[in-house]
Structure 1
Amino acid sequence: MTTRNLDAATDNKSNVGAHEIELSVIAPMYNEADNIETTISMIEETLSDFDKPWELLLIDDGSDDNTLEMARRFETKMPNLRVLHYPLNCGRGKALRTGFNQARGKYIVTTDFDLSYSPHHIIQIYEQLTDPSQMNDVVLGSAYMKDGKVIGVSPLRHFISKVGNKILQYTFPQSFKTSTCILRGYRKEVLEALELESNGKEIHLEILSKVCALGFVVKEIPAILRNRKGGTSKFKFRRTSSSHLLFSVFERPILLFGLAGLFFIFSGFLIGCYIVWLRYFGTLNPSRPLVPLMIILLLLGSQFFCFAFIAIQNNHLRNEVYRLQKQINFLKSKKN
């Protein structure tokens, strides 16, 4: 993001102090000219009865249509609307990280710009974050948990998303029904404790991985997902699926290396039993390479188990790094 754009956004809203903002709503946008008016008006209407100061941050992810110009026009009319922009399309992760850095609220809620999830979920998430009886640090909206719904989404995309989230359930210590959704809420302190790096949609997985490693309390609430009514979908199956699969391997290496090791060892064991059976009945043929094959499979299985063990140790070291980063960020914020 250019310094000029950031400074302008800050100066235009200087009448609201950072300590006064209760809730920041972040909505990344890329070529969303068809949805600008509807999205802003629906969020404004939803929060019209919110009795504490709030702000809406629209993050333009390098749109090449007139999305930015339209958003700027609304910015001049709404004192609690801030439009941030950078010239190149970098991805949802970059847009969210920009929003996190610039948000001034004690609580931060992120949502799709096309409002596939109703803006009423913003209030529900805020209430979960501020409920003193629960002490939630992060709240996830989920269409795949009990009482959640999916309406109007194409069957193929729904199937792909549901299967992907089902696989990802096994990569986290807590079983999340939906781990890839942008509809989320955070306490500001949680985001300040994280060192985020992702530029794409994998940022949702990165955040979950780090908040779980740091012991923050994460809660899911049911949400209703509807097909977008305007604009075009930004979903890229190949890119999204490959990044999520790679994440699963790195986050829980036992899923790949452990299962592969178990498969090879079990196969070697079966061949060994077959060799014993042939030897017992006197039909073992020395020219058949069964014994070398058995040894190779057993060795491969052992190697994969070793890889899994090393990867698990690396994950433990990585989590220690996250905890150190959290402490460093805490000291920085305390100093400031």
Structure 2
Amino acid sequence: MKIMTDSLIEVRSLRKEYSAGVRKPPITALDGIDFTVREGELFGLLGPNGAGKTTTVKIILGLTAPTNGTAFIGGLPVGNAESRRRAGYLPEGHKIPGYLTARQAMTIFGRMSGMSTNDIKLRIPELLERVRLPQWIDVRVKKFSKGMTQRLGLACALVHRPNVLLLDEPTDGVDPVGRREIRDLLREEAKNGTAVLLNSHLLSEIELTCDRVAVLRKGKVAAEGTIDELTRRTAKYKMIASPLDESLVAMFRESGAGVERVNGHLVLSVTDLAHLNALVDGLRSRGGMLSELAPVRSTLEDVFVDLVKAVDQPTEQRQ
């Protein structure tokens, strides 16, 4: 049965428990998570080791069954073989036999995905060009560097033109130029309507690549939203002004503001916009000149660390 939905990946109340042995309570890997990935969206799935990321991907791919809850690809339940045909997958630390050439490896993936011989022949040069490996088409994989092998794996995942792409650490071992090219390639896929689920420990890559993210902690979704929503801090502002003397700092503190001196400017912690405007008025009443005032944003890494450190459940979970 096909469920009508606007999302290409949909996870509903997903729960997964593993047996811990005789007379021991089960281990909960996923504890009722929900999220969706829409057509043309780049979605990041984050979490520390044991948070449930790998378990989630395995369930979406139909490699393991959930204890409760459901997941869909393109409206089809993940147990449906047709749902898997719509997905491309790049696992972490994937291995391509070294005796195969790039052409042979991609041909095997194409055949497993049901592509015709002619389609495969046309698709391989196109994809190898996109991942910067055209001149390596007939070279054995054992001669590839780690970064080259990673780019070939991405090409194999894309060979059958999937509309859902599941990627586990896709830029692992790739140089900075290659990482940017992979980001550009993923954005191109998203523009063509592909839903991309990206699982990575490189938070800077997620921040540069993804539209939305979900952070898993101990099997639950601890936070979800756009990068902007998760990293915005409206209570802190960077102020560059002159003069920044101790009497000005003292006045700000007397008003109840938190004040930090950072590399020649101030970081102000305020209660609301009215409080911030009062500080600016105070600066100007003293003859001071304001040259910059901007909200301070945390990085995705800051948000991630804060969420992971938060006390939730004492029991360790596993992926």
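When distance in nm of label points 7 Å out along Cα→Cβ at positions 221 and 277 is computed for each of 1, 2, which one produces 5.8? Of the structures listed, the value fits 1. Taking mean count of other Cβ atoms within 10 Å over residues 37-44 as the criterion, the top-ranked structure out of 1, 2 is 2, with the highest value. Structures 1, 2 were compared on relative contact order in percent (Cα under 8 Å, 6 or more apart), and the highest value belongs to 2. Of structures 1, 2, which gives -16500 when helix-only ellipticity at 222 nm (-39500 (n - 2.57) for each DSSP H run of 4 or more, over all residues; to 500) is computed from the coordinates? Here the read-out was taken from 1. Quick check on the output: 4.2 is distance in nm of label points 7 Å out along Cα→Cβ at positions 133 and 197, derived from one of 1, 2. Which one produced it? Of the options listed, only 1 reproduces it. Upon calculation of mean count of other Cβ atoms within 10 Å over residues 21-28 from the atomic coordinates, which of the structures 1, 2 produces 10.6? The structure behind it is 2. When Rg and Dmax of the Cα atoms in Å is computed across structures 1, 2, the figure 24.5, 78 traces back to 2.
Each reported figure results from applying straightforward, stated rules to the coordinates on display, with no laboratory input. Remember, predicted model here, so these are calculated numbers, not experimental data. Cβ atoms are built from the backbone, for glycine too; each structure is taken alone.
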